[in-house]
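A short reminder: the numbers here are calculations on the coordinates, not readings from a lab. Worth saying up front: this structure is predicted, and the values here are computed from it rather than measured.
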Structure P
Amino acid sequence: MTYAVILERTGNGWSAFIPDLPGCVAAGRTEAKTRCLIKTAARLHLDALIAQGMCPHWPTTKCSRVTVRADDRVAINATAS
């Protein structure tokens with residue numbers, strides 16, 4: 001199964017979570033380390049669900065990026081007021 005992973009830069013490293021596996025999180029000093037840790041966390045999370053007789057959550061979350069220009073942001077803020 002392929003799950004979407006959200007990686008976030010923190011004050012002292014990186015954190016990650018998988019939206020389709022609530023509670024499945026990881027943190028590390030580098031992005032590469034955090035990717036490795038979240039993959040291990042996902043395996044452990046799924047193994048724990050199966051061991052408890054629960055059905056693993058199928059991936060449903062999709063990821064994409066949106067590019068917003070600075071002038072677009074100003075226009076949105078001006079109309080939101």
Structure Q
Amino acid sequence: MKQKYEYHLTIDGMMCGMCEAHVNNIVYKNFPQVKKVKSSARKNQTKIISLVPLDLDELKNKIDETGYIVKNIESIN
């Protein structure tokens with residue numbers, strides 16, 4: 001069975017479905033090893049499932065560069 005890595009991010013600045021899609025696209029574009037991304041503007045949260053460990057500093061920087069603010073990243077594994 002393949003190992004999966006799960007991350008929960010708290011992100012400020014997402015206001016609508018388009019913001020959710022934008023954050024999801026940023027993650028998929030910059031981290032091709034990511035299997036699934038789900039964002040919720042209402043909860044200010046993004047959940048990521050990856051097949052390999054992610055560079056959390058790079059993840060934060062890529063999202064922050066677009067104007068959203070990553071407040072917290074929690075590794076679930």
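Computed over structures P, Q, relative contact order in percent (Cα under 8 Å, 6 or more apart) reaches its largest value in Q. Upon calculation of helix-only ellipticity at 222 nm (-39500 (n - 2.57) for each DSSP H run of 4 or more, over all residues; to 500) from the atomic coordinates, which of the structures P, Q produces -13000? Derived from P, not from the others. Here semi-axes √(5λ) of the Cα gyration tensor in Å, for residues 3-42 alone was derived from just one of the structures P, Q, and that gives 19, 12, 7; the source is Q.
Can you tell which of P, Q yields -0.32 when log10 I(q)/I(0) by the Debye sum over Cα atoms at q = 0.13 Å⁻¹ is derived from it? Here the read-out was taken from Q.
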